[in-house]
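Each structure below appears as structure tokens.
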Structure P
Amino acid sequence: MTVTSDAAEIALRTEGISKSFGGVHALAGCSLTVPAGGITGLIGPNGSGKTTLFNVMTGYERPDAGQVFLSGRQITGAPPSRVFALGVGRTFQLTRIFPRLTVLENMLVPGQRGRSRRQHREHAMDLLAFTGIAGHADKLAGTLSYGQRKLLELAYVLVADPAVVLLDEPAGGVNPSLIHHIADRIREMNKTGTTFLLVEHNMDFVMTLCDQVTVLDSGAVVASGPPAAVRADPRVLDAYLGSGDDDDDD
């Protein structure tokens, strides 16, 4: 695999990603840069291609054209298991947990990554404490509230100590107190060096948490920069106010 010179400053990058489903062009030459060590927000109207881009970056969809780079290494088309092993964790719009396993059992599903069984369990409990749901460790995951499931999925992703975490709608459907809790956890992890890229419709969440925001419209980047500059960009207003009928892809 080719490694480029941007590895020290850029965690994740796409170049010219295009993806169509039948006659629908979900992504059209989409190029995105995620600075290492930052919190980047990815926003755009419904149907702009955000989730498709996530799926391409994490191996759940193969692009029709374009390339994906992780720390300068090309990973285009690598399967999700390989992307995960290279240090990219990812959550989903609809939480993917094992409802018939306990919360702790969910946390023990990922590989131990060089830890003994005891160390793996302790690490899992530490992450449950970090996300604030350690008191639910012995409960079936299916009994958790939606917000608690979001926290479990976040903790589950962190078990593997990823360098880059992609969060798909972390605040979606979550009550305000848990939204603040999730934001605090993201900030704390970011301070330790974890890079975040998040898709989110809650603009207050994005604008107060992220240090860079990228805007997609019709499958392409139309604006990128600090939150205040993006919020005032007329192209962003056009993307939201001028968007027509939504499709199913976020």
Structure Q
Amino acid sequence: MKMPAKPKLLYIEDEIDLGNVTKQYLEAMGFEVAWCESAEQAYAVFAESPHAFNLSIIDVQLPVENGFDLAKRMVALQKEAYFIFLTARKEKKDKILGLGIGAADYITKPFDIDELVLRIRNIVRRQDMESKGIGNVRLEKGTIQMADVKLDTKLLSLRVADEKPITLTVREAELLQYFYQNRNQIVSREDLLVNIWGENDYFLGRSLDVFISRLRKLLGGSEHVRIENIYGVGFVCRVSD
């Protein structure tokens, strides 16, 4: 009987002792791990095969190039790349920046290795659900027009009023498409998390808040489209003529 392939992880950590211990533990837990000690090395490995890894685990405080900038370059190659940030930084602005780039999670050092394993397994499970079309919104390739807002889901481009087009992440485009499909209706947080990410999870809820904030900012120039909070319930995308 053919054994299922091990989930493949790209792990970027410049601290040798921590890198060795974490790599060995993750391998003992059933993962295949490619460990890189620098952003340059990691980008070269990722660029060779951008779709090969289930998840990248990126230390933010890397020498020469930080983890945020590395992740941006990786996303430019593979828009649907999954990654987790590991960092000693505890400032809220750093977490918002990391999640805004599109991180699946953000873990503060020192971290519990078993918690890291659990979060990795949750992400891999979500990927499996998405590949089977379970509980995940799929982008419908084409153009969506909401008053003075135009979303091109094929090019991942958003144009608001007369402003210049802005490139979105896949998650941002999925969220905006879902809001369009349910415009002028209340959408619960649970519905968004289950339909976009595949499950209702506390850590995913933090990511959702970051994405909502960014979409609100991007839609700021629109006179007809806005996303409002419905306290204790969720959100509504108001679209007026």
key: Label whose coordinates, when distance in nm of label points 7 Å out along Cα→Cβ at positions 40 and 200 is calculated, return 4.9 (choices P, Q)   = Q
key: Comparison of P, Q by FRET efficiency 1/(1 + (r/R0)^6) of positions 24 and 80 (r between Cβ atoms, R0 = 30 Å, to 0.05) - largest value held by   = P
query = The value 0.40 for FRET efficiency 1/(1 + (r/R0)^6) of positions 152 and 224 (r between Cβ atoms, R0 = 30 Å, to 0.05) was derived from one model only; which of P, Q is it?
reply = P
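When FRET efficiency 1/(1 + (r/R0)^6) of positions 32 and 160 (r between Cβ atoms, R0 = 25 Å, to 0.05) is calculated, the result is 0.60; to which of the structures P, Q does this value belong?
The structure behind it is P.
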query = Thinking of P, Q, which structure, once helix-only ellipticity at 222 nm (-39500 (n - 2.57) for each DSSP H run of 4 or more, over all residues; to 500) is computed, gives back -9500?
reply = P
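So if we calculate Cα Rg over 2.2 N^0.38 Å for every structure here (P, Q), which label has the highest result? Please list the in-between numbers first.
Details: P: 1.00; Q: 1.06.
Comparing P, Q by Cα Rg over 2.2 N^0.38 Å, the maximum is at Q.
Work out the source of 14 here, i.e. which of P, Q gives that when relative contact order in percent (Cα under 8 Å, 6 or more apart) is computed.
Values: P: 28; Q: 14.
Structure of origin is Q.
We did not get these values from a lab; they are worked out from the coordinates using the rules stated. Every value quoted in this text rests on a predicted model; they were computed, and no experiment measured them. Cβ atoms are built from the backbone, for glycine too; each structure is taken alone.
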